[in-house]
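> Just below sit the structures, each encoded as structure tokens.
Just so you know, all these numbers are worked out from the coordinates, no wet-lab data involved. Here the structure is a predicted model, which is why all the values come from computation and not from measurement. Cβ atoms are built from the backbone, for glycine too; each structure is taken alone.
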Structure I
Amino acid sequence: MVVVGKLSVRKGDQVVVITGKDAGKRGKIIEVIPGRDKVIVEGVNVVKRHSRPTRKLPQGGIQEKEAPISRSNVMLICTRCHKPTKVAQSVLEDGDKVRLCKKCGEALG
């Protein structure tokens, strides 16, 4: 059984990888996998997969694609101050929830 925490990142967010072989790389989140607590980031954790020849790809060959990494290994980048930041939650008067940058207080998408 996997215990899933609250995801502070969403598809389309700019993030920076903070640990692992790709530490320091920045990219956009392509996909969020909440059931496994993982995210797929553009240009990060690229692996090679061998494919057999098919009708669509008669040549076959080696393809490169991004593999999932743990969400705890990425940190959201604020759109205003352009720095990695933790995420704060706030509720507006109309009841909507909004994510805030802990460094500058800016609302994050």
Structure II
Amino acid sequence: MTNLARRLTLGAVLLLGPLLVLAAPLWLGQTLFAGDLLTYSYPLKIYVRQRLLEGDLALWNPQLGLGRPVLAMIQPGVLDPLNLLTLLPLPLGLDLFSLVHLPIVALGLRQ
């Protein structure tokens, strides 16, 4: 095996290993959203999902306080192209959305 092939294999194992462990709740019929994620992130993602299903962008959420500009908030990620995963049935779409972002985060931490 060449040095490049070894490095690619090691990188794949290091990247996919934790993903398989983190995806275990999905195999058991559970969800990745719990604790603070369930309180803060889940409702925003559900709102973004509902707006996408209606064919609109989530610009403003009148249900938060006296209304909040959702497009300006970083957490819901309204313009994230991976939001299309949230259109899958609940909670599978939101869980896949989270799992797809984990390798992206891992690559960012490598720097």
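> Tell me which structure, out of I, II, gives 17.2, 58 once Rg and Dmax of the Cα atoms in Å is calculated.
Considering all the candidates, the number was obtained from I.
> Using the calculated result 0.8 for distance in nm of label points 7 Å out along Cα→Cβ at positions 84 and 100, pick out the matching structure from I, II.
The read-out comes from structure II.
> Given -15500 as the derived value for helix-only ellipticity at 222 nm (-39500 (n - 2.57) for each DSSP H run of 4 or more, over all residues; to 500), which of the supplied structures I, II does it correspond to?
II
> Here relative contact order in percent (Cα under 8 Å, 6 or more apart) has been calculated and equals 20, so which of I, II was it run on?
I
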